[in-house]
Structure P
Amino acid sequence: MRTNRRVHIVTLVYMAIFLVVFLVIAGRFLYIQVTGKVQGVSLEELAEKKRTVSNVVPAERGKIYDTNGMLLAFDRPTFKMYAVLDENFTLYENDPKHVQDIEDAAEKLASILDVDATQLIDILRNGKENDLFQVEFGNVGKNLSQKTKEEIEALEIPGINFEQESIRYYPNGIFASHIIGFAQKSNHSDEEADIIGFTGIEKQKDELLQGKDGHISYERDGYLEKLLYPKETITEPKNGADIYLTLDQKVQTLLEDMLSQAEEDFAPERMTAVVLNAKSGEVVAMSSRPSFDLNNPVDVKNWYNDVVSTPFEPGSTVKPFTWAAAIDAGVYNGEEKFQSGKYQINPIVEPIHDHNNGKGWGKISFDEGFVRSSNVAASKLVWEKVGPDEFLEYLKAFHFDQKTNIDLPDEISGQILYNWPIEKLTTAFGQGSTLTPIQQVKAATALTNGGEMLEPFVIKNIVDPDTDEVIESKSREVVGQPISEEAASKVLQLMEDVVHSEDGTGKLYQLEDYTVAGKTGTAQIPNPDGPGYLSGRENNIYSFLGISPADDPELIMYVSVSKPKLEEGESGYLPVAHIFTNVMENGLRYLNIEPDKEQEKTYEIIEFPEIENKQTEKVAKQLKEKGLQVTVVGEGDKVKKSNVSPGEEIFSNDHIFLITDEPTMPNIKGWSLREVLQFGYLLELRTETIGEGYVIKQSIEEGTPLNIDDYLGVELKEPAIPKEIPDDEAIEDTNE
């Protein structure tokens with residue numbers, strides 16, 4: 001009886017416990033059902049969050065253009081391929097969403113990607129063995145074109161998907177590489193943008209170019225498919241600003257070609273060149289060597305833009321500013337005679353020698369001293385006429401002690417070395433103190449603008465691509481007046497005599513159609529291993545500062561060539577003169593500057609007509625009659641596009657590509673690197689070049705039909721620069 005009672009009590013206890021637990025659980029479920037919350041968290045919101053996917057809508061990085069609207073840098077869409085391996089990702093057996101047959105998929109993909117199938121099999125198997133949801137294919141599956149993507153999609157391989165991404169593309173290769181700079185996908189997770197600028201304008205204006213990404217969010221199911229009512233929200237991206245440079249694509253291309261040719265023939269250690277609009281301060285062209293391909297910046301020997309970042313002892317290209325100081329100070333008499341050859345201010349200070357081993361030319365005038373590039377004349381003007389202290393003020397007035405404030409990154413100012421008497425003397429003719437090429441060109445604007453000095457600049461306009469509103473703009477800016485108009489005019493006259501008089505050191509720099517005012521310079525290079533300077537003709541920096549036309553300056557150009565490899569009897573000025581004369585002559589012609597030499601013009605400026613969808617044969621005939629070189633690409637009846645835009649001004653002997661609706665490969669032997677890159681861009685070919693100069697081999701045979709994404713390999717070689725100076729133009733090639 002007692003046992004039954006105990007069992008009864010235990011049963012009641014368990015029933016009570018069960019009832020309490022049941023009521024607690026039921027109450028909890030009831031509470032959750034009524035409130036929809038667990039520990040303060042809304043289940044509805046949690047489910048919505050789980051269903052919702054949020055993706056970044058990347059802003060398009062701003063484009064970079066030349067002064068005429070020629071595209072120099074832009075984002076090109078590409079695709080990255082990946083493979084889903086998780087079998088659980090498939091909802092219906094007859095609609096697989098994952099890779100089912102690894103070997104079959106790899107074989108099919110290999111035929112399009114032009115890789116070994118075993119490489120793809122290893123990637124897929126390794127992912128499968130490690131239970132990965134999906135795998136990527138490394139470099140093999142990156143940067144795929146739209147055509148390649150469509151070819152793979154046509155195979156209908158389950159589980160093979162694509163993600164669109166952008167790469168920064170530069171259609172002109174090494175064109176203005178140090179100015180434009182390059183931008184690439186960042187490897188750092190803390191970077192806000194996918195593509196960031198590393199050098200040049202891409203770095204300088206990175207924030208403006210980047211823009212601001214947008215976002216898109218929507219609800220999806222467990223198989224990543226968008227729901228019927230996805231609650232989609234979109235924040236539109238703000239695209240990056242477009243930048244218009246002052247560079248002129250045609251003048252810049254000419255400069256690049258000339259530098260490449262000099263590099264091939266003389267293998268100098270470094271070269272710099274800059275062309276400036278003499279009346280506005282706009283940089284028309286700028287380049288240096290060594291350079292690099294913006295689309296493939298590997299094994300780069302020099303990241304810096306030497307025009308703005310590398311000061312050096314300039315040599316006699318400083319003398320125009322020494323003479324300008326003396327003339328402006330009112331202490332100059334050009335007809336006054338002095339004893340050339342050697343000059344010593346006292347027995348303690350070492351003597352100054354003229355560049356012909358101190359022999360000089362007897363007693364000559366100061367005007368003749370400038371034309372002959374006399375170091376003695378420069379030193380006497382500073383020490384005896386202007387005075388060292390006042391001359392220092394002129395150097396500062398020309399801003400030789402500060403940066404130019406050009407809108408390019410990493411500018412470094414030269415340094416005025418002016419402590420001891422010998423340093424004050426050598427600074428007068430460009431030794432000891434250092435300057436950058438852009439500092440010298442900036443100072444030269446005072447000579448071309450009646451004494452007013454201009455600030456050089458590269459960025460003309462920054463524009464909102466969506467509204468075409470100009471965000472920032474730059475124009476002519478006077479930043480000082482170091483000398484008078486009379487002094488500027490007199491120095492230009494002396495510089496013209498340097499080039500055009502019988503005794504001048506600059507006869508190599510004469511142009512066919514235009515007069516030139518200029519100054520040569522041969523600067524010694526300090527010995528890196530000890531005191532003094534390097535010896536030998538090859539261990540100099542040969543340079544020229546030229547202005548043309550002399551009477552009404554339009555362009556200023558500075559060229560320097562450091563340590564060229566010279567054969568016996570060769571002048572270090574050969575590469576400098578070859579670069580200057582070709583770029584300046586053709587640049588002035590292209591800019592439609594009226595020749596100031598009286599002779600018949602042999603060229604014509606043409607406004608390119610509208611040709612799209614017109615009869616190929618008729619268009620080709622019309623253009624050839626204007627003197628243009630015409631290459632018809634294909635045998636189609638209609639012209640689809642060309643390398644020149646309607647309304648663009650071109651030379652009468654320019655090379656025109658007419659792309660027909662049935663393009664085939666032309667014979668491109670003899671084409672320049674620029675023409676090859678332009679051709680490949682127009683036809684959307686995968687172009688690879690070896691060497692520089694002009695084409696000697698091509699991988700696609702003439703007459704072969706061309707398709708988007710075809711591979712075109714070309715080999716180029718530079719022609720030789722003439723190695724002789726005419727006897728009547730021989731010059732002293734010692735330091736001056």
Structure Q
Amino acid sequence: MSLTDEPRPQPVDETKVEIKPYTAPAGGWGSVRSLIKSFRREHNPVSGSSVLLKQNKPQGFACVSCAWAKPADPHVFEFCENGAKATTWEITPKRVTPAFFAAHPVRELLTWRDHDLEEAGRLTEPMRWDSGTDKYVPVSWDQAFREIGAELRQLKPEEIVFYSSGRASLEASYMYALFARMLGTNNLPDSSNMCHESTSVALPKTIGVPVGTVTLDDFKKTDCIIFFGQNVATSSPRMLHDLQEASRRGVPIITFNPLRERGLERFTNPQSPVEMLTGSSTRISSQYLQVMPGGDIAAICGVCKALIDSGQVDHEFITEHTSGFDALAESLRNISWPQIERESGLRRSELETVAATYAAAKSCIGIYGMGLTQHRNGVENVQMIVNLLLLRGNIGKEGAGICPVRGHSNVQGQRTVGITEKPDLVPNDKLREIYGFEPPMKKGLNTVEACEGILAGTVKAFVSLGGNFVRAIPDHDRMEPAWRRQRLTVQILTKLNRTALVHGEVSYILPCLGRIEIDRQATGKQAVSMEDSTACIHGSWGQVEPASPHLLSEIRIVAELAKATLTNPIVNWDRWASSYALIRDAIERTYPKRFKDFNKRLFQPGGFHRPLAARERKWNTKTGKANFTVPDSLITDPDVDVRGPDVLRLFTLRSNGQFNTTIYSYDDRFRGIHGTRRVILMHRNDIERLGLSEGNIVTAICAASRPGEAPRQVAGLRVVPYELPEGSCAGYYPECNPLLPLWHHAKESKVPAAKSIPVRLIRT
């Protein structure tokens with residue numbers, strides 16, 4: 001098929017589905033072959049190769065995929081397999097033009113798979129849904145902004161949601177948040193609400209900062225690493241370089257994870273000629289504990305209990321810097337080892353070995369991902385890691401600290417510049433002083449609350465700065481019909497996705513420049529900035545020509561929407577959209593300590609870290625100290641504790657062939673699954689016990705429900721034997737999202753509890 005041929009969805013050929021074990025390490029020739037396949041699929045082997053050499057480099061561009069840190073002295077190839085996929089995916093020569101929409105009504109496009117929608121190519125012109133033809137039709141930029149502004153002005157501010165996905169720059173995010181607040185709302189949910197909001201709630205209470213305390217330099221100086229619930233090879237592969245170097249120094253890396261993930265076992269560095277030629281690899285985890293999904297509190301309690309019982313805690317640090325130790329110690333004394341073993345799925349001897357290894361280390365880093373945050377007790381999971389680190393003074397010193405691994409490339413940075421529904425996290429006095437308006441002080445809607453508002457009909461407009469919200473959220477079968485009842489939906493996108501197709505009464509697609517594209521404005525080429533997982537700020541320059549002359553930057557789109565909607569004359573939106581340095585000056589005025597000399601330091605090698613008091617053992621908490629906390633329960637889901645011989649605990653996964661809702665392919669190399677994503681991974685004993693066989697097709701039904709609710713189910717899942725704890729099972733996100741009730745979320749943070757869903761399986 002030539003590039004000019006009309007793109008068509010390709011049906012899944014079940015005869016080509018192949019399930020076979022993958023025995024090679026992460027990285028190595030498997031990554032190289034996958035990258036070559038990505039180049040060929042997107043028809044850009046020459047341009048893609050040259051662009052990748054500038055990825056995560058000084059004067060280059062920041063990866064559009066994960067948020068892992070960028071070193072001051074980068075590797076020759078400072079990109080990973082998934083980062084390269086994200087780049088080739090964005091700079092594809094394939095285009096979705098008005099002719100595409102003229103040929104395909106929305107009702108047809110809704111039958112396409114997620115992969116096929118994005119694979120069709122880059123959006124080229126603004127489009128508006130036409131109810132008469134059920135097609136998106138071209139609309140001029142001026143008309144789109146004018147009509148959207150008129151619709152927004154007809155609604156109450158609290159009826160409008162401004163969502164952002166985590167890829168938008170600091171500059172665009174700052175403007176977007178300011179626009180929403182000037183309109184009169186704090187309805188600014190973002191993708192953090194679906195992943196690391198548990199972190200943002202837990203850490204301020206315990207150590208006084210909302211983000212991790214670790215820098216890249218700490219990896220070079222640490223004596224121990226403890227890993228919880230994060231698949232490094234899929235979610236942040238460049239971290240494998242830091243883990244490999246630590247392992248070679250003899251640093252113990254202790255992993256708690258339900259699945260044995262290849263990237264946490266062995267790694268062959270594709271940048272090492274010796275390893276590539278010899279097939280050698282580096283051991284990553286020195287001890288691997290397959291904890292029961294949701295058993296992390298129990299497991300960490302076991303390690304803490306062993307440390308306290310043996311007296312291997314830092315009493316000097318605890319006395320000087322912490323509060324609440326005695327309450328934690330008393331609680332752990334009252335918890336029995338049989339309780340811990342039952343809830344964690346681990347043996348006492350295993351946890352005592354972890355405690356002994358940890359106690360022998362002078363410094364330790366605690367790393368975790370959504371395997372901890374996406375639980376009913378997700379906030380307590382994070383607090384337990386803090387407890388573990390505080391017991392031996394492992395926050396606020398070299399080689400130590402807590403390290404939440406963020407997903408989207410700037411999801412952490414968006415929060416730093418005001419994307420939050422919580423008014424107490426915003427410098428409202430500064431906003432009053434600088435812009436002369438009264439910021440709204442009522443708490444806005446987070447992701448779950450926005451969904452509840454859509455279901456109730458109180459949310460009537462949804463503006464999305466990137467992302468694929470409808471596909472990412474729980475309860476698809478309830479949410480999609482409710483979504484269509486909204487008056488207005490606006491999607492600012494680079495590629496087509498399902499959220500743009502499940503439209504409101506009035507709907508617009510506004511195509512924007514991607515980060516890798518050259519952004520030319522009235523004052524010349526523009527750079528943007530991001531914050532990585534280590535609270536380090538980096539600049540980024542676009543490298544390739546835009547996919548279409550009709551595209552606008554995210555910043556210009558936000559500026560035009562604000563101009564069409566607001567009447568506040570203090571902000572010169574046009575000046576900001578013409579010179580992004582002026583936006584950075586405004587960010588610095590609003591957050592002077594975080595962004596001192598912002599423009600001067602934008603391209604500082606390795607970026608610049610924003611100040612974090614906990615790194616200096618200054619605790620901005622109510623007690624003035626770092627706080628130990630006592631868990632309420634060892635049970636992962638105390639309010640939805642559905643048990644029984646036929647109930648399994650489902651946790652959702654990302655594959656090697658995806659990034660969040662973007663599906664690059666239907667292969668998951670590391671798990672040996674090829675040609676499909678509709679699988680359910682199970683322990684062989686559970687398969688036999690439930691009367692199933694490998695390859696059976698089953699329907700998964702959520703075992704937790706409230707009165708009057710229709711059953712939540714996902715059909716057509718292929719049974720695949722896999723090494724994971726008995727009593728649990730796993731399936732892919734977002735395919736399994738319909739099983740997740742909207743109300744099944746973390747206490748306090750309201751993060752959807754996707755890592756522990758009680759399900760029953762029925763053979764079909």
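A few points about this structure:
- Each of P, Q could give mean projected area of the Cα convex hull in nm², for residues 516-619 alone, but the derived value 12.0 comes from P.
- Here distance in nm of label points 7 Å out along Cα→Cβ at positions 196 and 500 is compared for structures P, Q. The highest value is that of P.
- Relative contact order in percent (Cα under 8 Å, 6 or more apart) - highest-scoring structure of P, Q: Q
- Winner on distance in nm of label points 7 Å out along Cα→Cβ at positions 84 and 660 once structures P, Q are ranked, highest first: P
- Structure (P, Q) behind the derived value 70, 62, 61 of Cα extents along the principal axes in Å: Q
Coordinate-derived values only; no laboratory data. Computed from a predicted model, the values in this text were never measured in an experiment. Cβ atoms are built from the backbone, for glycine too; each structure is taken alone.
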